[in-house]
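What follows is calculated from the coordinates using simple rules that are stated; it is not laboratory data. Values in this document were obtained by computation on a predicted structure and should not be read as measured data. Cβ atoms are built from the backbone, for glycine too; each structure is taken alone.
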Structure P
Amino acid sequence: MLSALRTYEGLKDKKTIGITYNYIGQVYLKKQEITKAIGYFKKGLPIFQNHSDSGNLAIGLQSIGNALIAKQQLDSAKYYYGKALVPPAKKR
């Protein structure tokens, strides 16, 4: 997956880079490396925001919530789940 990330970085394919960050985060989450997982999930968020990709933004926010549940940080997880449900404001 990291080689795929390097390929997309070389192509400057930002949206796919964001999606790949989320996939890498999922791998770390499965391995119980929660802090690394959250770091990768968060790397994708600004990419999705800049591309007005509300679907992948919601997935990234939900993924952070899932990771925080694994860390027993329930209030923080609830915050991210709530953000995933609210569509982002349109850019002007």
Structure Q
Amino acid sequence: MTKTLSITEARQQLMELATNLEKDPGIVEVTRRGKSVMVIMPIAQYEAIRETLEISADPALLSSIERGLADARKGRVRSLKSVRKQLAV
């Protein structure tokens, strides 16, 4: 669900918005005098966005992900079973 509401409408519908976003996740854009000032979204969606931003801001982590993807493309992969056996898990 993506919708736009004025700040007055958002205030009046806050409880309903929370219920609706739990059932149908999306973003509600809130405007004041016709200009966007904030968004309302489910916490899980916000946390996913925040985690993505944190990962993209970490050069070492991005490099590690890129190396892993390159290994996978070249077929340098191992089964979960073999990894567990090596780690004795």
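Some notes on this structure:
- Source structure (of P, Q) for semi-axes √(5λ) of the Cα gyration tensor in Å, for residues 31-78 alone, computed value 20, 12, 7: P
- Of the structures P, Q, the one that -18000 was derived from, the read-out being helix-only ellipticity at 222 nm (-39500 (n - 2.57) for each DSSP H run of 4 or more, over all residues; to 500): Q
- Given 12.6 for mean count of other Cβ atoms within 10 Å over residues 15-22, calculated: source structure among P, Q: Q
- Of the structures P, Q, the one that 1.4 was derived from, the read-out being distance in nm of label points 7 Å out along Cα→Cβ at positions 7 and 47: P
- Structures compared: P, Q; top value of mean count of other Cβ atoms within 10 Å over residues 23-30, i.e. the largest, recorded for P.
- Comparison of P, Q - label where Kirkwood radius over Cα pairs in Å is highest: Q
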